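Down below are the structures I want you to see.
What follows draws every value from the coordinates through simple rules; no lab data is involved. Quantities reported herein were computed from a predicted structural model and do not represent experimental measurements. Cβ atoms are built from the backbone, for glycine too; each structure is taken alone.
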Structure 1
């Protein structure tokens, strides 16, 4: 399943690094940069997370919040946030339920090894919960610039 622009973003409830429940619907009235990434503390994921962290001011000026989602648990997210000063919510989708709803969980190949996991993707969601942009198979180096551009449209 692939989500498209103009569709309602699937609502969800996941725990963050602090163990608090977070729902997508908690952010109605704000724009959301919802990104799915493969794993905490890996090179591409760290680069992407740090870019979102350093762009917090720009995102806030655009009335946007960032939510990152991976299959990692609360403890992993806590360590990742602490190590790199990540200043937004990282959510735990340990059973891949939300990742599947967004069509970002599937077969992958890395260094010749096949596995199932999150395919790096980003969704820009408007204040009413509608998808403005859906970016599948995101390049972590270009992610923040694509998000900022979509938020300005």
Structure 2
């Protein structure tokens, strides 16, 4: 199940999230699937109403660019629900590719999907910032009829 939601976050919410990046030191994550810089915000009170019903297992801002080999292989997630919200679009590439659909990053838009949906990310040139969440619950209550 994949759902694309336009304008999930507004400009001021995005600016606030990006300010957290500039105020913090990013950590580097690497494993056999993917590499990225990140800021863990799971315990941060963001005061963004769109996230009130989300029961996060992981919640972070991620950054990739041309210096990092991004997700070259299709992979799924162990958590039942995940999302990606694009925080910028001033870079080249960085599309999220599911087996039957390609999403071009658009600032503020969300890709909401179930964990078994295999996906990867095209490499990009320039810093690509995303807000990424992994949940046990289905906070948007998406039903199969809403599948794109």
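Assuming 1.5 is distance in nm of label points 7 Å out along Cα→Cβ at positions 12 and 92 as calculated from a single structure, say which of 1, 2 it is.
Source structure for this number: 1.
For FRET efficiency 1/(1 + (r/R0)^6) of positions 44 and 100 (r between Cβ atoms, R0 = 41 Å, to 0.05), which structure out of 1, 2 has the highest calculated value?
Result for FRET efficiency 1/(1 + (r/R0)^6) of positions 44 and 100 (r between Cβ atoms, R0 = 41 Å, to 0.05) over 1, 2: largest is 1.
Rank structures 1, 2 by mean count of other Cβ atoms within 10 Å over residues 20-27 and report only the one at the top, that is, the highest.
1
Work out the source of -8000 here, i.e. which of 1, 2 gives that when helix-only ellipticity at 222 nm (-39500 (n - 2.57) for each DSSP H run of 4 or more, over all residues; to 500) is computed.
Only one of 1, 2 returns -8000 for helix-only ellipticity at 222 nm (-39500 (n - 2.57) for each DSSP H run of 4 or more, over all residues; to 500), namely 1.
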